[in-house]
Structure 1
Amino acid sequence: MEEKTPSKKYKKITQTLNFIARKQEGCKIDKLKAIKLVWVADRYHIRKYGRPLSWDTYEAMKLGPVGSNTKDIADGCSTFLGKSEREYSEQYVKAVYKNFIKSVQEPDYSYFSESDIEALNFALKEFNSMGAIELAKLSHEYPEWKKHENTLQNLSERKVRMDYLDFFENPKGIEDRFKVDKNLLEESKQQYIESQQLKEILVAVSTS
C-alpha cells in the first residue's frame, strides 16, 4: 500500500515546533516545554480568532494539556508516525540528547498566517522564560485541564480527550494571562462553534 504524504495539518504542527525551537539559544528546546508553548499559542489564538493555531487533538495528561500530533513529532521515534511523516518532520526538527528537540533549518513560513505568528510571538514573549515543569504546573490552572483533574489524579485514566470549547473558559484564582475582551471572546467562541457545525454538515454530506 502506498503511504500517504503528510497532511497540511501535520506539516503545520512540525513548522510550529520548528519555529519555537528556532527562537531558542542553540536552536534547541526541552520537548515538554515546546509542547506547552504550542498549547499557549493555541489557547491564545482560539480565544482571539475563533480557531486554534494547530488544530491538534488535545488530551489532558499528568503534565497538562498535550497535543497528540505535537507530542508524536517532538518524540520523533513515535510508532504513531508514518515513514513519510517522520521523514518530513526530520527535515526541520530532530530529537537531540534525551529530552530536547533541535531546529535544523529555517521554518517554512508559508504555513503561518499573520495571526499565527502573533500567537507564537505571544507564547515566546510571555512564557518562554518559564521552565518546562513550571509551564506544566501553570497549565493545570486552566479550565480545559482542570475539569479532568480528578479523573487523572484517581488514575482511572492516563489521558482524557479535551474539548476546544473549554479553552474559552477563564481560570479562577490566578491572573488570566490570556485575557481578551468579553465581547471578542464570545464572538470567537461563536465563530468556532459555527465552523464545527459546518464541518459536521460537510462530513455528513460526503458520507451520505
Structure 2
Amino acid sequence: MALTIHVNTDTQDFPRNTSGVSWTEMNLTNDKLIFSAGSDTVIDQADIPTPQELNSAALLITTVDVECPHFFLADASANILDEIHNAGTGNKRYVFCAEFDAATASEPILEIWDDTDLDSITNYCLGSGVATNSFFRGICTTEALPGVGWTGSRLAGSGVGHYLLLNGGLGALSAAKDLYWNFRITIPANFANAASEAPVFAIKYTTN
C-alpha cells in the first residue's frame, strides 16, 4: 500500500479532490514545512527563503504567549513557498491530509520527534524532553471540525496523549481513506531559550 501526504494550499476549507480547491502533494524527500512570523521575503509564492531570511522572520519570544501566524510548504520542485492558509488556531477541518490507498491493520497515528531516529524529544519546541511542554498542539479533523478556540493535544514523542489518532479513535482503516488533521504552534510567554529547530513528523501504522 502507499501513503501520500497532501496540504491544502487554498483558502477554502474543503476536502481533497474538491473541484477548484488547491491541494499540493508533498515530496517527502525534498519538501519541508516552515513555521514563521512572515516577512516581505517569507510570504506566499515567494522563493524558498535562505536561512538568513528565515531567521529574520522568526517567531519572537515576548511577555505573552505567541501563536505562529504562518505555515508554509516549501515546495522544492517549484522553489516556492505555498502558504497553508487554514493551519493554526482557526476552526478549519481540511488542512493536512494523509491519503491511504488501502486498508490498515492498525489506526494510523501522527507523532513528532526531534530527528529521524524517532527516539527522543530534546528540542526546545518539543518541551526539552517533557512532552507536556511541547509548543505543538494537534487535533484530528477526519470526522469533524476542531471547534472554535480548539485546544487539542500537545504533540511530542509517543507517550499516551501526545500523539494523534488520525482516524479519530475509530481504529484501523477497513478500506482506502483520507485522514485529516490540523495543528498549531504556541511559544510560551517569557520562554528562556531561542533556537532554530527542525522536528520530524512521523505517521505510523501497520498493514496486514
Structure 3
Amino acid sequence: MVEITEHTRNVLLEVAKKRKIYVEGNFLKLLKAPKGDKEFEEYLNLCKEKDKTTRKKRLEVTKQVQAQNKELVAKQEETDALMEELQEALEAAKSAEWEAEKLRDEAEKGKEKALEDLDLMQKRSQFELIGTIVRVALVIIIGVGIITTIMYGIALLSGQDTQIIGSTWSNMFGILLTNAFSIVGTIMGVKYASEKDS
C-alpha cells in the first residue's frame, strides 16, 4: 500500500471537487486512507464505485464492439458468398449465350443447306420436265415426219399424182422444223428466266 501525504490527499480531493476527476484503475488498489480520515475514505469509496462503473461500461462497449465485429464478419462472408454466386451466374449466362450463338449458327447453316437442296431439287425437276417435253415433242415431230414420208412414198410407188402430196410433204417438214425450233427456243427461254429469277 502507498501512504498518502497530506499534500497529495488535499490535491486529490480538490481535483475531484473542482474538475470531477477521480483516481481509477489498478493504482486505486494501492491507495489507503489514513486512519480516521473519513473524508478521504469516502473519496476512495467513490473512486472505487466510479472505477467499477467505468469498467462495466468499457466491458459493455467491448462486448458491443465484438458483437458488431461478428456481425460484420458474417455480413462480409455473406457478401463474399453472394459475389461468388453472382460470378458463377455470370459465367453460366456467358456459357448459355455462347451455346445459343452456336445453335443459331448451326440453324443458319442448316437453313442454307435446306435452301440449297430445295433449289437443286427444283432445278433437277425443271431439267427433267424440260427433257420430257423435248423428248415428247421430238417423238411427235419425228412420228409425223415418218408418217408423211411413208404416205409420200406410197403415193410415189403407186404412180399417182404426187404434186399435191409433195408440196404438202415439204410444207409439213417446214412446219415441223419451225415448231421444233420454237419448242426448243421456248424451253431455253423458260430455263434462262427461271435461272435469272432464282
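Just so you know, all these numbers are worked out from the coordinates, no wet-lab data involved. Since this is a predicted model, take the numbers as computed values, not measurements. Cβ atoms are built from the backbone, for glycine too; each structure is taken alone.
Data table
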| item | result |
| --- | --- |
| Structure responsible for -32500, with helix-only ellipticity at 222 nm (-39500 (n - 2.57) for each DSSP H run of 4 or more, over all residues; to 500) calculated and labels 1, 2, 3 on offer | 3 |
| Origin of the value 25, where relative contact order in percent (Cα under 8 Å, 6 or more apart) was derived from one of 1, 2, 3 | 2 |
| FRET efficiency 1/(1 + (r/R0)^6) of positions 46 and 118 (r between Cβ atoms, R0 = 30 Å, to 0.05) - highest-scoring structure of 1, 2, 3 | 1 |
| FRET efficiency 1/(1 + (r/R0)^6) of positions 22 and 62 (r between Cβ atoms, R0 = 30 Å, to 0.05) derived as 0.60 - corresponding label from 1, 2, 3 | 1 |
| Among 1, 2, 3, which structure scores highest (criterion: mean count of other Cβ atoms within 10 Å over residues 134-141) | 2 |
